[in-house]
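Multiple structures are listed underneath, in structure tokens.
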Structure P
């Protein structure tokens, strides 16, 4: 073999090595920019919540890796647990990037429940570690599979782990390089809507039906709140439409004012409800809340389950309007929906605590009889604030059924139908007066079309349109519609949000540092072979000449 042949052979060997290095990787771009959404960050009642960090410059690693220090931990919904999150915190991980599936309905129910519980636990804790959530796509899933495969090799032998790290591994660098400091936002406006159906007679008592319309979850930009509390708003808007028909005729108008309200800031200590009550009782000369209020019914999380719980701050006394209404509600359920469990949950308001559990507690603090109706028994349930609370999780049959129960009980109370027949014999809401399946579906679709986090509803144009649409719906059916906009005192705000809740993130596809050493070794070996061949050219030439001569002989 000639000197040139040796050089060509060495070059081919090097090319084969390099080709082997890249042959194991799937096609992927060298850099990829995507938008991720930062975890909640706010101060409420002097307490700090959520994540305080935003900048990330770190290598991506799977949550299965034993060492996460100064690494960006990549997780999918199935991986995300409280234990793994706390482990990343303990190891001083650089960040956590959570990949959210686009189709939540494809996620098993057990996985959804597990994630919601972990999400709820994480939201109770403050962390300096940046936490981001990004919807899954092809490039992010490729990165996830690569770091997952790298983590799996830690069970192999030391030689295989080192070889993979040096030769076949693909590393990913995650970069959030925004150097602008996170700033507090204290000028958020909270909007509460109210409207009335005036009752018959002089100075009739008032029944208030209310629901909060904002949503909550790990990342505000990905919180759509279908069950909590799109369900409450949907039922309220259907009650508005149906009872407007009854109130439109003097012959069917009951002797009760029916007031409806949609409140903002419900996920943040019901601040919209608090300010609305204060304005009506302390600052308004004339208000229906000043007059005889029969009771306040708060609708919260009603789209699932075969259970209905009535949450009260104090048990209603017999011969009170609230007690009579609850009896009617129990009668409707037992007569028409006997498989539904109904319960009364009594929870005293702890005046030492700075937060309230349910919306009715805001009214109870002002001695207004009130209760909350929900399919949840525990106010701290993870279902009240999750990114996975989407329209795919809503059971529309149960949502409609719960709406019918409320409407029938309300009508039986206002028209005093107890002596006229059982709820099975007298059904007002059927036929033309029935809950429309299409309207319920459309209302829920509109409510979940954009995230309804409080910090977004007065900042983003698309989100502001939603509140305007709710106001338009009130004006179409109700009278005396008012829009109350509450702004906080910048010197002493009730709640402080922070900016930079969505960030562009760049993912760089790189080889680990060991790869450069290995490639340098290959090049050095190639140059060594060429140098050795040149230095021993005479020897190789003599051997080759002797071999050719012996072959001819």
Structure Q
């Protein structure tokens, strides 16, 4: 018979999912009957509660119409809640008793208790278990750093009357974003969706740990949230292993089933992490919390994992382009940033997916609370950039089936005009847009039509850098004629942009991932 102390310790202890290192029949943790029954009841009540919260406006109206907000109705509701509470308490007790009688679980609890005291020593033992991340000990803490507070765009008003007219919209925008709005932007933060994906996330995590030898870490950010992360070390074993790729997932993406495998298969060391409110990470994916999370991840990579800043790359897919671009802007000495299937600014996409009469509220909500302006941040990063465009992307395009409406085009054009302003004048921009409206062989034909010679363009760039500098914006092109500017404009576009024939959510093949192109000038290069 288990001791009362053991039963009490098991009362609110974490759920154990899996044990690594055993045979096929030992991988999944098998709870005993009492624990399984208690868990089923607790999970059912949790799901019902969450569904009730999300549908509360509907049920509130129904209950009101049925008279449940009157004294008799309230008494019934009180009894019902009390009954559910009793069932919940009994279920916790039964589950705890079942765990206390399971030697596998009590052994895990002993390892976890020792890890809480010294996680560094007990990490190898702890890594044999997959369990609720809330109980995982914090291994790197940057909470002593000053928390980052995102700065909303200041909306100016010409008169007091205009401000007063807009005030109701501002209130509605605030309430919308801080209720359902942030979940529309980041649907992966919806707990019910995560409950549905639990099995897939566990399977993906198991693959990273068992097949790729991944190591899970818990990082505490400056704002007090914890970040669920996974590190896969390829140093001293693969060609690109000394370079660390930090992956930033999409708005419904998790590192367990996300982009990590792409750079991993390409031979890089990889560090994945989950957005605030995703998986084991706490918080919600508001811009400030996103920034604090990625900042903590970078500090962890530098100070704990031992990577130099110049050996770190960022890989952002979809909305992950926001955190990738923020990180590149904040750490300008990194090796490069790869942006896959993302946008220049989220506002045009938000407006495109919302009814027109919502436009004033959507604009205020985005600009003041979720201002995900990828270009604005990338414009402040001076290093190598590679944009990957999905030619059949159904999410980033504002017009279905029209490649020219892909917001990745806008991002590319803005970056190029910012970096090479003398090259991209009106005639060159028009030809560039024609180039971006097609793909594959059609792009090659345009390059041939304008006699784009890669060797000549590279030589001109190297000559300019040798005489002046590599800093942006470059003044190269001031002395070029129109034809030379067109050739350089198309050459640069071909180097900054890589097309992938796929829809938005198809995994990027490993051979599509590479270090972004850069203008290299040999130390002994002589300008002539």
Structure R
């Protein structure tokens, strides 16, 4: 065959390849376009015919409003700080016990409510429903807070509950005394108005969530488990209403956490015979360990975006983005790698993309002229839903790749199971309805908690655990969480009370409405 014949065959072959590629691209983009403009994940709830209820309307007078703010400020002034599992301000926890008995007298005197102390400082309330066949639910909050010091740069002392421009400042205003007071005050108001639930429910207040909840929430769970309790759902702190936080999103979004990332603390250490600084070895314990830490930072965990519950979050939010982001987010089956690369560029969104690696402690040396015999570093990892704890530990071993570095798993657990969020999901839809009734313009979507909550201890009692409170977060507010100048607006505090006031009543329906959705899957 001549050279021209060979060229002709090659050209025909390339033409076939190009045509096939072009056709594939057209088909994929056509499917993506159809999905983009047919997907409306909020429509189902808004169109559904909900069971008629005679809910008590939320309304408080000015005196009650001022009492709410006064009670909340008193709560913030109680320094219920957890420093470690063995260092907790028990004096403040006893003060808190006296506070809630005084602030919410109707709850403690009602014949509908059974109250008990758990592990000396946590609280469990059981509210019996008139229809015992309806599966109960659990509202969770925690009493303790992380440490805070005025010297860190607070605009107001962190336990002063000082009011500035309509905001109440103080440690715990967001995490988690705002929701805690919201739940108790809402229930207090309901009882004062003669409310008696059809569906029974529990309120659990843990006292050591900030140090893992092994005494508070864990013992509350054990008590319920011993009594054979199964829960319809659990609602705890976690995600919030984001307003202007997600770049390109039109309007605020209420994210309901349907899972949490796993967690691990890993210790790296290097040991050798100590020596004099005047005769240093070629490599020191510090140098070997520093190189290992640098390898971990230079080689992040693999990108896993789109393989976990974060996919549902972005697909639910897709309709509130402009083109072309709407096209991309509606079709993560096609564009996950592309969006993942974009999200990993910022630390705020990198957490959605992978298991994160943070070196949080590095200790070595005893004297300036002594080569240290031991160097230690601690690494904190938050594990993506697509990975397991064991996979992450194995990857650390392979990345460090140095037998001189001892690697120990201090503690850790796998990512939490993903709770349901379709139209048949009772807990999710009740929370969603309550949000939309209060804030009709807000987009509701499932989300993933990158931190951990007490709710993880209850996974044996229910398959549906949700993490949400209607706290409004604007740009910069997320940094206040465990940071300086934690605060809540007085109007948002009142909204928290109104939210739980409605939520408790909304749970009294026998069942969800029949699904009615405009979602068209291909």
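Given a value of 19.9 for mean count of other Cβ atoms within 10 Å over residues 249-256, point me to the structure among P, Q, R it was derived from.
Details: P: 13.8; Q: 24.1; R: 19.9.
Attributed to the structure labelled R.
Out of P, Q, R, choose the structure whose coordinates give semi-axes √(5λ) of the Cα gyration tensor in Å, for residues 65-328 alone equal to 36, 32, 16 when calculated.
Numbers: P: 53, 20, 16; Q: 36, 32, 16; R: 40, 28, 22.
Derived from Q, not from the others.
Each value in this text was obtained by applying a stated rule to the coordinates, not by laboratory testing. Keep in mind that this is a model prediction, so the values were computed, not measured. Cβ atoms are built from the backbone, for glycine too; each structure is taken alone.
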